[in-house]
Every structure is written in C-alpha cells, then in structure tokens.
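Take a look at the structures below.
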Structure 1
Amino acid sequence: MAIRGEEKNFTSGSINRAIFLLSVPMILEMVMEALFAVVDVFFVSRVSVNAVATVGLTESVITVVYAIAIGLSMATTAMVARRIGEGKKDAAAVAAVQAMVITFSFSLIISVAGFFYAEKILYLMGGDDDLVAEGASYTRIIFAGNFVIMFLFLLNAVFRGAGDASIAMRALWIANGLNIVLDPCLIFGWGPFPELGVAGAAVATNIGRGIGVIFQLFVLFGGNSIIQIGRKHLRIAWSVVKRLFEVSLGGMGQYVIASSSWIFLMRIMSEFGEQAVAGYTISIRMLIFTILPAWGMANAAATLVGQNLGASEPDRAELSVWRSAFYTMLFLLFVSIIYIVWAPDLVRIFHEGPLVVKYGTASLRIICLGYIFFAYGMVISQAFNGAGDTRTPTVMNFICFWAIQIPLAYWIGITQGLGPNGVFWAVAISETILAGLCIYLFRKGRWKKIAI
C-alpha cells in the first residue's frame, strides 16, 4: 500500500502508520537518488582523479543553482500540502503551475550563464589547467541542462505535498535508473555509444532526468495523481506567485547558505591538492548515499506538518515530527557504526590511491560523529519548511555554516595546520550545533502560526 500510494490524506488515524505510508516511497525514492550518486562517482573515478575532482568542484557550484529549485520546492510542498489539508485541490493545482513558471524562468538564465562560463567556474574553484581542459565539457553540459534537474525537484515537491509520494518515487526511479544504465555507456563508449569520458556522465544525467520530467508531466496533465492540471489552471495567479516567491526566498536562502558553504569548504580542500578533493568527494557521495534515504523521512515530516496544519491539527503535526526524527536518528546511528568501522575498505571500492583513501576515510569517520545529531537537524528543518516557516532554518543555517563552519574549517585546517581533518571536524561540529538550535526553536512553537 505504501509503494502503491493508495492513501494521500494523512490528517487522521495512526501517526506511525502515516509516517510509514509516506516515508516508505520517499525513502525508496531517495535510495535510488543515493545509489545514482555512488554509481556515478564509481564510474567517473575510473577515468581519472581530475575527473572526480571536476565532479566535486562542479557540484559544489551547481548546488547553489539548485538552491533556487529546492527553495521553490519547499514553498510548493508547503503550499500544496496546506491546500490539500484544507480540501482545495484546484487551488493546489494553481500553485503547482505558478511554481513551474517561476522555475522555468530561473533555469533559462542559469543555462545560458553556465554554458558560456564553464571554464571560468572551474578556475575560480581552484582547478588547474589540466583539470579544466579535461572537465570543462562536463561542467558546461550540467549547467546547460539544469532545467531538467530543477523541474525534477519541483514536480516531485508537488507530488509530495499532495501526499502522492509513490509517484515522486517512480519519477526518480525512472530518471536515475536510466542515468545509471547510460553512465558507463557514455563514459566508456560501450556498444554503439560514443566514448565521452567524464562529459558522458553529464549527458547521461540530462537524458535520464529529462525522461523523468516527461513522466511527471504526463501524470500531472493526464494521469491519476490527486492533483490534476487542466486548461483552467494554466494561468498566472499573481497573488500565488507572490506568496510562493516570498516563502521560497527563505528556502533558497537556506540552500544558498548551505551549498555556498560547501563551495568554500571545497575551495579550502583544493589547497591540499586534487587527492584531498577526490577523497572528500568520494566520502561525500557515500554520506549522501545514507543521508538521502534519511531525507525521505524528513520529507515525510514536512508533508505531515503541512497537511495537519491545513486541517487545524497542530499537535498532531508536532508529534509526527518528533517521531520521524527519532526513527531517522536510529537509522543514522546504525550507518555511522558501519562507516566508522569499515571506512578504508569502502573508500577503496572507488579509488585505491593511498592519499585518496586516507582523506576519504578521515572524512567519513569524523563527519559521522555528528550523524546522530544531524538526524534531528535535518527532520526539524524540513518540518519548519513544511509549515511555511522558511525564515527560521535560513537564520540557523547562516549562523552554523557561515558564522561557524567556514571560519572554523579555515582556522583548524589552514591556520592551525590540521589539514583536511580540520575541514571534516568543522562540518561535524557545525551540524551538531545546528541540531541543538533546531530542537530549541521547534519547541517554542512559532511555526504553528505561519499562514501560507
């Protein structure tokens, strides 16, 4: 039932059952996203160390771009969930259309800018001439095709807000399944495919996710989703655009702050050489492999908060968040033990270079020390977003990432001479502080009174 998505309204009945029905497809959705992240870096690592470093440097910049899509996705999930909780399906469909218009406008600008300035982006991030020569095509293709990735985020946010988590799961499984199959074919030139090297990974991403978007649009315009977009919904509703944009600014701010802090961290890491960047990139992909399934639980909490606030059930919304966070913490605790014990062996699966293994192992072990706290920070931040309170997580991200994480990473890593380990410790410490702030502010309950 959870995978089929037979139930879409979660404002009554067992909270544990609601968490299960929502989180199972969301977790499976994120498992496929996480699997792709690991498989992608596995194949790219067979090309060269520079190829892995190119992916890491490009992603650290492109995540700022995706902050726009993620911010809009947060606002869209919150607004759609609230309308569904109120029983207003047409209003939810209108909100989805406005979000699509905003996303297309942003992605067009980003595509043009990224296409023409790919080399400069890599140089700015500390890449040398050899890395830029090998990897610029990857960066150019990823930026040029960013609209398919942005729409994949956004439309899945629509389905999640409506409680159609199973459709969001299918979309990502289609997109990432194709991506995984095409990755080695286009990187290494298997069969009839051309050998494109690291650029092949970018082409595979755009093709796979583009087909995923086509599936999403088919369901929205003619499938069996709880939200059906018809001709009457295809109009600009400026009041909805204005409110979506206001709420999404906070979401954009959160991820611009978080992802730009990653840019600074990668820039600091580049001071220690390509081996350090490659080891860090591999470890981050492995961490994403386990964070993304946990993120599925956080997305479930956001939907439950939005729908229950729409149904005037704030206490049920709060209880849903605490339970989701506890279950997520248990999962990440289990994962942390595995990573800490078997880190070197896991990193060697992707690269056997001694320095790459050394830095990747240290990154896994140190960052995992903050994993238990990270569970609460992740789930509660998403709960704020699901309520439409995107401002609170934005302020917390600014404090923890810009005011604490970046200066701490520079001070420990470079000034105090601890090297890459200083960067890893800064990440673990800042995430722990973020979790503490989330718990404190969530208990205050201001998020229950946000209108959207």
Structure 2
Amino acid sequence: MIAPARRAAVDALALIDAGDLELGAAVARVRKTLEDERDRALLLELVAGTLRMRNAIDYQLAQRVSRPLDKLDAAVLRILRLSGYQLLFQSRLPAAAVINDAVHLTRRAGKSSAAGLTNAVLRALSRNRHRLEWPARDALIEHLSIVQSHPRWLVERWLARYGAAETESWLAFNNQPAPMCLAVNRTITTREALAKELTDAGVVTRPTTRAANGLQVVEGRALNTSAFDEGRFVVQDEASQLIGELAIVEAGDRVLDLCASPGGKTLALAAAVGATGTVVAMDVRAHRVRLLMRTIERCRLRNVTVVHGPADEPLPFRSETFAFVLVDAPCSGLGTVRRDPDIRWRRSPDDLARFSGAQRELLARAADLVTPGGRMLYSTCSSEPEENEDVVAAFLQDRPGFVQERVHQTLPFRDKLEAFYGAVLRRTM
C-alpha cells in the first residue's frame, strides 16, 4: 500500500505541472483525501520541498538516468523528483519505503514499463546519497543554481546586484520553510489579547520582530481556533504587514485599496481610518473578490465596501475623491520565493517587462483619484528593480504633480524577511 501522503503529493504535483493550480490550491484540493493531520502536514512538506529543490534533485537524477530528463515520461519524472527529494533531503525516512512506494506510484500512473527504471535510478541515488558530487564553487553561478536550486538567470541577476555572500544568503533563505504569521484585526482586539487567547487555545506565538501588530506562530494550529473563525486575525506575511504600516491616513479618511484581495492590507487600512472612515476595497478577478468578501465578513469590517472593478477600463470612481490610494500591484512575486517555491520555476526574465508595463499603467490610472495633498502607496512583493524603483521613476517623470516621500524595501539577506517594496507618493497639485 502506498503511503497516503506520497500518493497525494504526486497528485498535487501533477496539478501544478499541468498549470491547473498553484502550490497552495493544489495542496488544498488533494489534502481532502487525507484524514490524518500528520499526513496532511507531510503532504505540504513533500510538495513544497520537491518544488523548492527541483534543480538539485534533477542534477543528481541526471547522473543516474541514461537519457535527458526531459525525454522521460512526465509522470515518471514527477515520481522520481518526489522520491529524490525524500532520499536527498529527508534522511529520517526509510529509503526502502520511499523506493518501494515510488515503484508502486509508477504502476499506479499506468507506466508499469518504467517501474524498473524508477527502481534502478532511486536505488543508485540511495546508495550514494551521503557522498554526492556537486558543481564546484569556482563555477559560482552553476554551483549556486544547482546546490541552492534556483534558476540560473535569477542567480545571475542577484549576484550582479548584491555579490556572492548576500546572494548565497538569500538563496538559502528561500529554501527554508516560511513561518505562519498573523496580522491582528485591530478593529476588535489587540496583539496582546490575541496572543493570550491563542495561548489558551494551545497555540504558542511570539510577537513579530518588526511588524507592530503581528504574531508568528511557534506551535499549534491557529486556523483551528475560534479566534480565526470570529475574525480576530488574518494570515499575512510579516513583510506584507510592514507595507500596510506605510499607509499615512487619519481617522475619517476615505481610502481606496486597489488589488485588495485577500484583504490583509485592507484590514490595516480599516483599523487606521476608524469607524468614521471608509475603505473601498477593489479587485478585478471574480474569485479574488469572493475571497476578499469572505475576509471582510469574517473580520466584521463594517467600514469597508467591496467593489468588483474592471481590468482594463477606467476605474469606476470620480477624480480626486480619495485621501489615500494603495496600489498593491500584481507582480512577478519573486520576493516571495520562500513562501511560494514554485514561483522560481514559473517566471522568466521576459515576465519582468510584462509586469512592469501593467504596473505603470495601473499607477497612472490610480493617480487621478488622489485628492491634492493626498498620498498614493505603490507596493509589490517583487525583488526586482524593473517592477519597483523603475516603475516609480517613470511615473514621477510623467506626473510632476507627485513627489516621492518615502521608499521601503525589505531584503532577505539583510532583514530575514521576504522582499517587499513600497513607495509613498504625495500629490502636490
């Protein structure tokens, strides 16, 4: 019998490889087949780890397969990668069980003719897993790309900007599991009160290092508590919470949150403007609007109005009607590789130009909505200048009625947080 978590992990990886779903959605779909919480936890570890370390796994598999990996059947390669991850990076698991399940998974996939190949390759990997050969450090780009399992083009970019030590630290950061962070719903509770409530429910937390209203989960299942059900927190990365803290608003202000789903920054804005203020939270994708509405309802944010806005048409608001506009722009997501390991393989250098063009257009569309003297916050979860400072520089050149007041950037090698960018822009006329 195949271990349930391994069976589910192969199914999740198949959904991701087909382009149907991203990591979180794929795991959420297949985890419904697992009854044991330990299997559910192992499922996420297996899928995320296999995606995270794909380059390293492929390098070792390639030494033991007589044909190019891209010539293997996709289902067989998927099983080899999953099993290779367990053999190389989960030494506590018995190798015999991993290999036996891999053979059965190959047959389950309808590839019985490849069962012998699966067995032979994984046995060869198992025999040598404690004395593996890797690219030498004097070929630094190849070494880091393989050993730290990142696309070569991304390694080259970061080396050129930050140098070897910082880049290697960043790559290693991305290969660590990301902690769960919670943003407190300050409209109904405080960080201290929430921490105590979670402690009473068996969830151990500690205050986030830099975010003023965050908690990091140390132990326990925070989502299985009444505090979550009753909207006293949302799950939000600490670096993302810091973007919300850049908002310069006052009680009673009318503010706009573009691209608002899933609602973490909306939560911060709602607390900042208070009961006399208004937050208009907009998103263009229907499923994201539904997610946003669920967050607003669960968190009981009575001063928030949700709008399903147009993707490419003029925004449905009058000019100069918001004291503050948050433009949390769709981006490459390359600042969140630790939390979303599959992003590193889904992005290419060409994506940066595509995203930056859309970001410039969105920023220009939002600018007219800001009142004179009001502010706009442009933010991304990207690490790349084409999507960050280059977008802001182009905007300021085109719109002399705005000035930059503040720039914020977290960097993994320096801040031990995901790479998020924010620029506060004030309208002077």
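No value in this document is a laboratory result; all are computed from the given coordinates. Keep in mind it's a predicted model, so treat the numbers as computed, not measured. Cβ atoms are built from the backbone, for glycine too; each structure is taken alone.
Work out which structure the value 2, 10, 15, 17, 16, 14, 11, 8, 5, 3, 1, 0 belongs to, where P(r) over Cα pairs in 5 Å bins from 0, in percent, for residues 78-229 alone was derived from one of 1, 2.
Considering all the candidates, the number was obtained from 1.
To test your reading of the models, identify which of 1, 2 gives 5.1 for distance in nm of label points 7 Å out along Cα→Cβ at positions 246 and 278 when calculated.
Working through the options, I get structure 1.
Work out mean count of other Cβ atoms within 10 Å over residues 350-357 for each of structures 1, 2, then name the structure with the largest result.
Going through 1, 2 one by one, mean count of other Cβ atoms within 10 Å over residues 350-357 is largest in 1.
Could you tell me which structure in 1, 2 was used to calculate relative contact order in percent (Cα under 8 Å, 6 or more apart) as 11? Walk me through the numbers before you get to the answer.
Details: 1: 23; 2: 11.
Considering all the candidates, the number was obtained from 2.
Which structure, out of 1, 2, was helix-only ellipticity at 222 nm (-39500 (n - 2.57) for each DSSP H run of 4 or more, over all residues; to 500) calculated from, if the result is -14000?
Matching structure: 2.
Looking at distance in nm of label points 7 Å out along Cα→Cβ at positions 326 and 398, point out which structure of 1, 2 has the largest value.
Ranking 1, 2 on distance in nm of label points 7 Å out along Cα→Cβ at positions 326 and 398, first place is 1.
Comparing mean count of other Cβ atoms within 10 Å over residues 206-213 across 1, 2, which structure shows the greatest value?
Once mean count of other Cβ atoms within 10 Å over residues 206-213 is worked out for each structure, 1 has the highest.
semi-axes √(5λ) of the Cα gyration tensor in Å was computed and gave 34, 26, 20; which structure, 1, 2, did it come from?
Of the options listed, only 1 reproduces it.
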